[in-house]
Structure P
Amino acid sequence: MAEEKQGLSWYHTPVGIALLAVFVLGPLALPLVWRSPAFGPRGRAIGSVLILLYTALLCWQVWVAVQMVLEEMQR
């Protein structure tokens, strides 16, 4: 198993996937989680949940920002 992880591309490593999910891809990083040989079934589930929670948080932040802008425009 250690031999498999040494030959992984940077975007198949957990750190690479996390960076791509946070800074570039967002929820589109889910296929990377599911295709990465670095994750087992539990890791795939945890990674998917974390990416989905992060996406929900970002959507909520956008909603709040839009509401604030609309409120300011009505004044």
Structure Q
Amino acid sequence: MRILLQHVRTQLFLKSLGNWTANPYEAFDFEHSQRAIDFADQNQLQGVQILVKFIDSQFDEAVQLPAAHTTSTHQQR
């Protein structure tokens, strides 16, 4: 299982900050969903979702991060 950040509109996966890929196996694996959430918050990424990628893709699960989440969490720090 891999925990990835995916841009909702383009469907590309985050490889590194500012670098996206169409191949989920080239994307950065956050290993834990909270790490992906924290990264999106710290870097003010908008329009992204967490994708839990399994070997068998029929079980993949996407959870879109709310746009307000990034802004409100960042302001509280």
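Identify the structure, out of P, Q, from whose coordinates Cα extents along the principal axes in Å was calculated to give 38, 22, 21. Of the structures listed, the value fits Q. A value of 25 for relative contact order in percent (Cα under 8 Å, 6 or more apart), calculated from one of P, Q, originates in structure P. When distance in nm of label points 7 Å out along Cα→Cβ at positions 36 and 52 is computed for each of P, Q, the one that comes out at 0.9 is Q. Among candidates P, Q, the computation of helix-only ellipticity at 222 nm (-39500 (n - 2.57) for each DSSP H run of 4 or more, over all residues; to 500) that gave -7500 used structure Q.
Quick note: the coordinates plus some simple rules give every number you see, no bench work behind them. Note that this is a predicted model, so its numbers are computed, not measured. Cβ atoms are built from the backbone, for glycine too; each structure is taken alone.
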